[in-house]
Structure P
Amino acid sequence: MVTVKEIKKAENSNGEEFYGLIVQSGAMPVKSQQTGRIYFTAKTAFVATTFDESTASSLIGAEFEGIIKKVPTAPYEYTIEETGEIIQLSHSWEYIDPALEMEEQVVEEATVI
């Protein structure tokens, strides 16, 4: 389950503006690589929409089935806002709807047969 936390204005490759939703997972335990101690965090992801600002805003607080999954990407630089440190990442966090994934799998399997 994910919750819509906020909206964000974005721009597509054609320079057209649109609104997306920032969705957040539930709390999950993670083990620190530096200290070895457990802490809780929540993952966030950006999901594009076709909604205007008013419609997108009305979804803040709404919950949707799904998870936020770590997805490999080409390496890119990321600036940590709190410290200004620039790091290199090779993943992003993506919202996944299990029902849609299952539907795609069924279509792929049916095509193979």
Structure Q
Amino acid sequence: MKNILLVDDEESIHLLYQEELEEEGYRVYSAFSGEEGLAKLDDIKVDLVILDINMPGMNGLEVLRQIKSINQNLPVILCSAYQEFKQDLSSWASDEYLVKSANLDELKAAVKRHLG
């Protein structure tokens, strides 16, 4: 079973994504801040990270930078409600950039692309 770390400050996103991704056969771990997400990467073998950008404290672009400096091969999907972050050069280090939607087909397809 592949492990996914979801880093997002919105509890409703965790509930929705976790339910949908677990139905697809993935194990989903939750972190509600960038700092918590980085700490969980030390404790859990993760196969993919789904990362929000706009979070209090450490934002997702900083978390992305730190993840890629630790493990450049770990796939990271940025998932933000804001399209404009896609233009930020910092976001280009991600493996995929998606705009949040209630329809999770695009997210599930992206996860399958990166995890096989």
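Of structures P, Q, which gives -5500 when helix-only ellipticity at 222 nm (-39500 (n - 2.57) for each DSSP H run of 4 or more, over all residues; to 500) is computed from the coordinates?
Details: P: -5500; Q: -12000.
Label of the originating structure: P.
For which of the structures P, Q does the calculation of FRET efficiency 1/(1 + (r/R0)^6) of positions 13 and 101 (r between Cβ atoms, R0 = 30 Å, to 0.05) return 0.75? All intermediate terms of the calculation are to be shown ahead of the outcome.
Working: P: 0.75; Q: 1.00.
Computed on structure P.
Kindly point out which one of P, Q the value 0.8 was derived from, the read-out being distance in nm of label points 7 Å out along Cα→Cβ at positions 45 and 69.
Details: P: 0.8; Q: 2.6.
Source structure for this number: P.
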_Kirkwood radius over Cα pairs in Å - structure with the largest value, from P, Q_ = P
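Rule-based calculations on the coordinates, nothing more; no lab input. For clarity, every value in this text was computed on a predicted model and none was experimentally measured. Cβ atoms are built from the backbone, for glycine too; each structure is taken alone.
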